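Below: a set of structures, written as structure tokens.
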Structure P
Amino acid sequence: MNIEIPSREIRSRATSIRRFLKPIVERPADLFVVPKSTTEEFVVAAHGKGFNNTGTFNSFRFRTVAPNFYAMYYERWKRTYVGEDEYYYLYQAYLHLYQVDRVKGEIEFLLLHCDPNEPKTAAHAIYKQSLHLHIESASAAWPHDIWPHAHIALNVAYLNHMLTNIQSLTQAMQVAIVMLREEVLELLK
């Protein structure tokens, strides 16, 4: 498995997540990272002050540095055992940016995904295992219907290094989030 950690370390993800999301959060002190676990998986999700944190983790939101843009971040970890030792492996790390429109509500805008344990035989696996972008804007240049399905990989040349451990992935995530702040969110101000 790629990105696997012992169960005793899983709760420490909240601190790392708060740290790497900080560059895009409107008020970092108002960001909370909470666990939502079941018997088979452990989910760590971020939500902002004033937003509902009940329901499913993918409904959590927080304000970004760009006006009228919210974000959602979660990690899904699947439980596994090596002998009698309990581990978790990272299944999904997803950051979504939403434009908030008074009439239309939330509109998915840009997604940063990582599916580090996508089966190597799956279509587009090398791109999906890497940090990759999806452009969701319906107003993107023609043919706009391809963008949500394109996996625009950011780290494909360094995939083996990025998937070495959670520290390597966290570092890659930090760099990608700073890039999103500087190259996307700052331009929306």
Structure Q
Amino acid sequence: MKMTLFTALAAGLLVAGCVGPTPPTVTDRDNSRALAEAARISRLPQTQINHLPTGTATYNGQIGADLRGDLQGSVLGDMSMVVNFDSGRVGGSIGNLNLIAPSGRPDQALGGNLAISGFEDRGNILAGASGKITGVHSGGSGFASDVNLTLQGGVRDDLRRGDAVFGAVTGQGTGDVNLGFDGVFFGKR
């Protein structure tokens, strides 16, 4: 009986040692909606300087970027950007990043969050987003990459003045996987 228990425990430890990817937290439909919303917000007019909000505004949205390098496809993640129009400071975070396969199908949720830090000047936004992301290769081995992105864009008018943001996302990740990012960020308050 003791041998059977030991064998069962050993088998359980072997299974626990295998690394599998975290299932994606987005669907094909979420990916399509994000592409459509990014295209819609990209066509909105830039907010005029005298119509910019005052105080602090939080813009919730997403980032989407094509990948090049050791991983193929794209990423889609949630963004919360906090803009203080009085001080000109920008903060926030990017999380819930998902790897999207070249076919457009969500592949896996990536671990980690990116911290946003930067500046707003007369409706123009220039910020960085940095942090470590983790995931799993198709063979089962884990990977990590230190990501540094540049977010450059501006404040837009949607239903109200200054109630949206849109811009370009570029940057790279280095580590177990080396990546290049080329995409957009967008959000609404």
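Each reported figure results from applying straightforward, stated rules to the coordinates on display, with no laboratory input. This structure is a prediction, so every number in the text was calculated from the model and none was measured. Cβ atoms are built from the backbone, for glycine too; each structure is taken alone.
Could you tell me which structure in P, Q was used to calculate relative contact order in percent (Cα under 8 Å, 6 or more apart) as 19?
Derived from P, not from the others.
So Cα Rg over 2.2 N^0.38 Å, computed for just one structure, reads 1.23; which one of P, Q is that?
That value comes from structure Q.
Can you tell which of P, Q yields 24.0 when mean count of other Cβ atoms within 10 Å over residues 70-77 is derived from it?
It must be structure P, since only it matches.
Upon calculation of Kirkwood radius over Cα pairs in Å, for residues 38-109 alone from the atomic coordinates, which of the structures P, Q produces 14.4?
Derived from the structure labelled Q.
I have 21.4 for mean count of other Cβ atoms within 10 Å over residues 94-101, calculated from one of the structures P, Q. Which structure is it?
This value belongs to structure Q.
Comparing Cα Rg over 2.2 N^0.38 Å, for residues 78-157 alone across structures P, Q, which is largest?
P
Computing mean count of other Cβ atoms within 10 Å over residues 86-93 gives 19.1 for which of P, Q?
Here the read-out was taken from P.
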